[in-house]
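**Q** These notes open a run of structures that come right after.
Bear in mind these aren't lab numbers, they're just calculated from the coordinates by the rules spelled out. On a predicted model such as this, the values are computed, not experimentally measured, just so you know. Cβ atoms are built from the backbone, for glycine too; each structure is taken alone.
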Structure P
Amino acid sequence: MIAHMFHLLRARTHASLFAFAVTLSLAPAGFGQTVEERTFRASVDDSEQKYVVVMPDDFAADKPHGLLIALHGHGSDRWQFVRQERDECRAVRDVAAKHGLLLVSPDYRAKTSWMGPKAEADTLDLLRILKQRFKIDRVILCGGSMGGTAALTFAALHPEQVDGVVSLNGTANLVEYERFSEAIAESFGGTKEQKPEEYRRRSAEFFADRFTMPLAATTGGRDEVVPAASVLRLLEAVRSHNSRTSSLHRPEGGHSTNYDDTREALEFVLKHAMAAR
């Protein structure tokens, strides 16, 4: 059970890149982390974008911390991984707390992001902001469903920014993916017919060679919302040059990942990302 006690404070910096609002709360029972809601001005269009930071128990500004960015699914927003009780969200919070990671959950153009050009630019902005504010020694990207897709897409586009990736029930091929076509077209600036290269460049399967960082993915054989095939093909291709790859495929699984599998995927990537430091 999560106990929440919210007190809203508002402040604005003089920095040109971002302003922020702060929300303090009690995090999941037993940890007592500070939760902050912040905003920044997007470089791509000067819009106000929001994200949430969950500080670890042992946070110290003068010490390096790992950063775990959690990307929400279609129809949700920055609060999904911070507040929801579903297995994937609880596991992400618990692993972040166990390892003393900064947990950051952005809107990235909620609620239908799909890591289009604006969401990509926002994620780059966010990384710059976080690295200016904190001492960050590694960056792990994770997400579920649309967020799992977005994690793969961003890692394929900017592998130099990412030290590990965990995709939960995502797709690696937006050229062949048929669901949520209107939302994806809005995010990408057009349909597959209008913007074929945009769909291809955001499909991780075509860029398996860029996945040199630790990678773990969960998939379900009976997932009809985001079929598993493209991610399984990506993992097979990545494994040919990168042994730090884990596939948690459940033939009878649907469009969700249980608590244990989520933790296992995260722990696998963290173990290898920490060893590579």
Structure Q
Amino acid sequence: MLRRHFLHAAALSATALSATALAPRGATAGQFKGRIRKSLKWGMVAGAKGQPLEATFRRLRECGFDGVEPSLSHVTDEAAWLAASRASGLVIDGTVGARTEALGDGIELTRRLGGDSMLVVARYDQKTSLLRNWERCRDQLREAAPLAERARIRLLVENVWATFLVSPFDLARFIDEVGSPWVQVHFDVGNLMRWGVAEHWAEVLGRRILKLDVKEYDLGRAMREGMQKGFDVPLGEGSINWPAVRAELVRIGFTGWAAAEVKGGDWPYLADVATRMDRVLDL
């Protein structure tokens, strides 16, 4: 009975929130226009296969994106990426995917591409203790921080599904223990829904948040079909309370990049993702 009640409540909540998130803009619409710029993960771009990089970058601009974030492994020809960015005006705002134990090469590649941040994953080796993992990741970031400062690259720790740093208080304390302004947070609005509430995380993390990953999560679907299935809903149609998230972003004075991180698709699909980002972020 309790599970059935939860599913019913989650469904009602998702319906109400999606209606609010995707409602036509009112008098206060566009509060983040000019304050948040839209990016996306390169792995989403299904139309890139076999196409010239510059043409693909131009199509992304036409879809409504200002930037792109490749994984380090995507960049096999730095010169081609730089040339495509300069010709199209699509910014390579950052890179994705380094672990705390291997940061140096990624920092330098990000600098050469003109990015200003590298997303970092704090790896959780469950064969060793939680405390040892904490100390190892913290110390590796402390060691890398001077290199990041010299390169002017922010190392942004993302909240991921690694069963490590699974509360906002943990992540905030971890960043504070590293003790460098060059190590901050890449805040994934959807990932945390497995453990918490997006706007509550934003409240605790505050100005440690320097970039956003934008995805949706549906708690009811996750309960019915499995945790990973919670991501299989369009932006604005799940359980995230986007107006409340925006209110916290206003409170902490957030400005900067927000990257879509959803399933990939063709050009009309990516244009729809960009439009949905406009709605949920009030751009």
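**Q** Going by mean count of other Cβ atoms within 10 Å over residues 85-92, which of structures P, Q comes out largest?
**A** Working: P: 20.8; Q: 18.0.
When mean count of other Cβ atoms within 10 Å over residues 85-92 is computed for each of P, Q, structure P gives the biggest number.
**Q** Out of P, Q, which structure matches 2.0 when distance in nm of label points 7 Å out along Cα→Cβ at positions 69 and 269 is calculated? It would help to have the intermediate numbers written out before the result.
**A** Working: P: 1.1; Q: 2.0.
Considering all the candidates, the number was obtained from Q.
**Q** 3.6 is what came out when distance in nm of label points 7 Å out along Cα→Cβ at positions 125 and 189 was calculated for one structure; which of P, Q is it? Numbers along the way, then the final one.
**A** Numbers: P: 1.6; Q: 3.6.
Corresponding structure: Q.
**Q** Given a value of 13.7 for mean projected area of the Cα convex hull in nm², calculated from one of P, Q, which structure does it belong to?
**A** P
**Q** Taking distance in nm of label points 7 Å out along Cα→Cβ at positions 93 and 197 as the quantity of interest, name the structure among P, Q where it is greatest. Numbers along the way, then the final one.
**A** Numbers: P: 4.4; Q: 2.7.
Structure P comes out on top.
**Q** Can you say which of P, Q returns 2.0 when distance in nm of label points 7 Å out along Cα→Cβ at positions 101 and 213 is computed? If you can, show how the numbers build up before the last one.
**A** Values: P: 1.1; Q: 2.0.
Attributed to the structure labelled Q.
**Q** Same structure again: Can you spot which of P, Q the value -14000 was calculated from, given it is helix-only ellipticity at 222 nm (-39500 (n - 2.57) for each DSSP H run of 4 or more, over all residues; to 500)?
**A** Working: P: -9500; Q: -14000.
The correct label is Q.
**Q** Give the label, chosen from P, Q, of the structure having the highest value of distance in nm of label points 7 Å out along Cα→Cβ at positions 45 and 141. Could you put the intermediate results ahead of the total?
**A** Details: P: 2.0; Q: 2.9.
Checked P, Q; max of distance in nm of label points 7 Å out along Cα→Cβ at positions 45 and 141 sits with Q.
**Q** Can I ask one more? P, Q: which one has relative contact order in percent (Cα under 8 Å, 6 or more apart), as calculated, at 25? Display every interim value, and only then the final one.
**A** Working: P: 15; Q: 25.
Matching structure: Q.
**Q** Who wins on Cα Rg over 2.2 N^0.38 Å, for residues 181-236 alone among P, Q, i.e. which is largest? Present the calculation step by step, with values, prior to reporting the outcome.
**A** Numbers: P: 1.30; Q: 1.23.
Going through P, Q one by one, Cα Rg over 2.2 N^0.38 Å, for residues 181-236 alone peaks for structure P.
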